[in-house]
Structure I
Amino acid sequence: MPQFGWHLDLGRCIGCHACAVACKAENNTAPQVAPLAVRFGRAVAVNYRFVFEVGEGSYPNVRRTFVTLACHHCAEPACVPACPVAAVTKSSETGLVQIDQDRCVGCRRCGWACPYGAPQFNETTRRVEKCTGCVHRLAKDLAPACVTTCPARALQFTRDFDAAAPRGVPPKGFASPASTLPSIRFLRSGNG
């Protein structure tokens, strides 16, 4: 089965959040109006892609790494069997994992099963959403919006991800890839 996937160069990511902003704009995810709603001290938002910072080392040898993550469209996704209504599926043509919004009942089981936190509950629609890999752009032979926007070229997209090849060294705190085989490869070249 073909598998689309990501290559993330941790040495190049500068933490600018351009990928996350491009994703939000491309997919028009909530919130779409201001002010941002807050519930129990947390923003009520749907973010398919997010950037976080990992600090490593101790003074005076500290290092800061920025990591951009979204759905990894795993080779063995935990979210697919967790869905009781078969709304979450894996494409046999691309390997991308999709959520059928017409079938989703908003139970959030896919989100609980995903070790990477990719599925996001939309408070407005009462359904779960996540990165689609920009299938609408791929159909026009365009790369996902997050990839084309990255000014440091830290994020790349490939149509022939090899799930059997080494994934590199994931950042600290990344869930073990052993059970789901995420379609992401971590590199450490570039400026880091």
Structure II
Amino acid sequence: MIDYEPIIEKFYAPGSDAYRVLYSHSRQVADLARTLCKRMADKGVAMDEEFVYSAAMLHDIGIFKTNAPGIYCYGTQPYVCHGIIGAELMRELGLPRHALVCERHTGSGISAREIIEQHLPIEPPRDLLPISLEEKVVCYADKFFSKSHTTEPPKSLERVRKSLQKFGGETLARFDALVALFGEP
């Protein structure tokens, strides 16, 4: 497993509010993703659990470059771009699999059609959909935890579905497919 802590500390000052938010949220996501990997293993489905854990710890690494003051991020980029930003950072560090998790975890993935129809600031428009089981499990686990309320318990399935409805039927259908794949947390 890669040592994700020095990577986080490269971009976030330990002890800072942004570090606390990122680390707390990422740990929640990583722990749930690990639990889901074990559940899949019990069903005979092998996943790279070590990779999943480190990828979950790094999936939101790009938030510091976004304009999201509610989570202590004071960059200039739109929040929806944090996955693309994180992917760039991971590729620069020679972590292409982690980059894919970063860019494919937002929402329940984002299709090129959604980027165009919703006028999202992602260029060029392209499918950013989780493909591998490892990408899917991090994407799924992420939906149950808030960065702005990291001390709260996981969101209910109903609450997650309600929050995703505003992004349209495609997004919700992809989420429902993840529920069918991994089960309720």
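Throughout, read-outs are computed from the coordinates displayed, never taken from laboratory work. In this text the structure is predicted, and so the values were computed from the model without any measurement. Cβ atoms are built from the backbone, for glycine too; each structure is taken alone.
Worth a mention:
- Identity of the structure behind 14.5 (criterion: mean count of other Cβ atoms within 10 Å over residues 4-11, calculated), options I, II: II
- Once distance in nm of label points 7 Å out along Cα→Cβ at positions 132 and 164 is computed for every structure in I, II, the highest value turns out to be that of I.
- Structure from which 2.6 was derived, distance in nm of label points 7 Å out along Cα→Cβ at positions 84 and 116, options I, II: I
- Structure from which 110 was derived, volume of the Cα convex hull per residue in Å³, options I, II: II
- Computed -3000 for helix-only ellipticity at 222 nm (-39500 (n - 2.57) for each DSSP H run of 4 or more, over all residues; to 500) - originating structure among I, II: I
- Of the structures I, II, the one that 20 was derived from, the read-out being relative contact order in percent (Cα under 8 Å, 6 or more apart): II
- Distance in nm of label points 7 Å out along Cα→Cβ at positions 108 and 140 derived as 3.5 - corresponding label from I, II: I
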